[in-house]
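Peer 1: The next part holds the structures, each set out as structure tokens.
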Structure 1
Amino acid sequence: MRKVFGLATGLLAVLSMTAVAIAGEAGPSPSGQVQSFDVTHTPSKPSTKKKKLGTKVNIKITLKKTDGTKPSPTTRTIVTLPKGIGLNYTKFPQCAQSALEKSGPKACPKGSKIGTGRIEADASPVLAKVGGTVTAFNGKSKTYLLYVVPEISSPLVIPGKLKGKNVLDFVVPLVPTLPGQPNATLTYFEVTTGGVNKKKKFNYIENPTKCPSGGYPWKLEFGYENGESLIPTDNAPC
């Protein structure tokens, strides 16, 4: 009985030590940053070799600090998509980043809009919580453009550059608050991406043909203004 009790206690200890490694969450960093994300594919079943299955991908990203204070802003995000995912960006109209920055969504051609979402940011000392919207566009030169409109500041464009077959590299601009005060921090980000080019009958995103045992693997690498970095991973059910 003592041996069984000792084994059970040992297992509980191991579980408690590994509980911090939650799927979709990384941290805390030395300063207490905790980064998490959740991703789903709808529909989620794999494509077949004969028929590719179009899907919409929803990503929710959350940034916080263990002590409840304002996190350091994100300056870069590298997204590694599941191996074998289909990206038909060449089959969709493309929007120029310069045109989007100058004139907004009206400058983008019809059919180039491929996603929508929302944001929340900590813009203290101006406001502790600021909402906003996100619209995603298929950009030129293998780019994925996020048009972000915060409630209290000018719109900004966050470009993601496709590198290789399944890596998107985003450079996130810093957003000032007041002179001498910390920059705004994006604390919540959500976007759903996908769509169909009905004229050419192509889906913007297609599921891989294989579903790994844990689900479609996603990895996000975050870099912050304070020099720290975190790399959470998550598996989308399939």
Structure 2
Amino acid sequence: MDTTTTTTQTNEKPDVRAGVRRWVIKGVTGVLTVALFLFIPAGRLDWAMGWALVGVWALWQAAVGLILIPRNPELLAERAAGPQKSNKTWDTALMSIAGLATMAQYIVAGLDLRFGWTRQSAGVQIPLALQIAALAVAALAYALTTWAMVANAFFSKIVRIQDDRGHAVATGGPYRYVRHPSYAGEIAFSLAAPVMLNSLWAFIPGVLLALLFVVRTALEDKTLQEELDGYEAYAQQVRYRLLPGVW
């Protein structure tokens, strides 16, 4: 959930430490899962850009842990909690589809590498320079997401007003420029990944992912303006949701 806050207090309770351990385990499992979704369909391991994408995921997880474990372990513990279901039906539906689209993007890219779909159907090879540029965009996209997590102690995986945690709004970090910076990062990553993986077919789930995040941004922003104290005033100060000067 992409709302904002400025400060949080470190909590050393055993349940928080256990939550952080769960987050670390889930993070490692997530990176391994990405690798499996890429390399099993590809049927080979000599795929530099596949490993580069896995590396972006691993570095993102490491950066989040190194920054947030000493500063805001409660956030990681909350994100590592058991299965969470939003009380917003649309949120549950959107994120379920997004999860499937993410898996599909990597699987399709792997199959494309194995069977040469992009080369055979479009007769093109994405230039290496463009793939490297897309890799840079992907890395910067997750850097933006990390920055948003650092600035937002209520960065939940589901849309909910966290009254139990004293949910509050602030304007720090990237939230000074757009109201939903992490979704901007997710959209950029979803569109950059097919390019770096040299798979035009992977754009199909990639574009679907981008559209899902645009829809979630609109619905979440509406929810926050209606239900979170102070958010409407914040929205009047920071006019744009995802891209300054556009929307």
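Peer 1: As an exercise: distance in nm of label points 7 Å out along Cα→Cβ at positions 181 and 229, calculated from one structure in 1, 2, equals 2.6. Which structure is it? Display every interim value, and only then the final one.
Peer 2: Working: 1: 3.1; 2: 2.6.
It was calculated from structure 2.
Peer 1: A value of 163 was computed for volume of the Cα convex hull per residue in Å³, for residues 29-132 alone; which of 1, 2 is the source structure? Mind dumping the intermediate values first?
Peer 2: Values: 1: 163; 2: 142.
Checking each candidate, the match is 1.
Peer 1: Starting from the value 0.8: which structure in 1, 2 was distance in nm of label points 7 Å out along Cα→Cβ at positions 109 and 141 calculated from? Before the final figure, lay out the partial values.
Peer 2: Values: 1: 1.7; 2: 0.8.
It traces back to 2.
Peer 1: Upon calculation of distance in nm of label points 7 Å out along Cα→Cβ at positions 53 and 173 from the atomic coordinates, which of the structures 1, 2 produces 3.9?
Peer 2: Details: 1: 3.9; 2: 2.6.
For distance in nm of label points 7 Å out along Cα→Cβ at positions 53 and 173, the value 3.9 is produced by structure 1.
Peer 1: Still on this structure: If distance in nm of label points 7 Å out along Cα→Cβ at positions 45 and 61 comes out at 1.8 when worked out from the coordinates, which of 1, 2 was used?
Peer 2: Going label by label, the one that fits is 2.
Peer 1: Check the numbers for distance in nm of label points 7 Å out along Cα→Cβ at positions 125 and 221 across 1, 2 and tell me which is largest.
Peer 2: Working: 1: 3.7; 2: 4.2.
Biggest value here belongs to 2.
Peer 1: Given a value of -22500 for helix-only ellipticity at 222 nm (-39500 (n - 2.57) for each DSSP H run of 4 or more, over all residues; to 500), point me to the structure among 1, 2 it was derived from. Mind showing how you got there, number by number?
Peer 2: Numbers: 1: -3000; 2: -22500.
The structure behind it is 2.
Peer 1: Another one. Thinking of 1, 2, which structure, once semi-axes √(5λ) of the Cα gyration tensor in Å, for residues 117-156 alone is computed, gives back 34, 12, 4?
Peer 2: Working: 1: 25, 9, 7; 2: 34, 12, 4.
The read-out was computed on structure 2.
We did not get these values from a lab; they are worked out from the coordinates using the rules stated. Computed from a prediction, not measured in an experiment: that's the story for all the values here. Cβ atoms are built from the backbone, for glycine too; each structure is taken alone.
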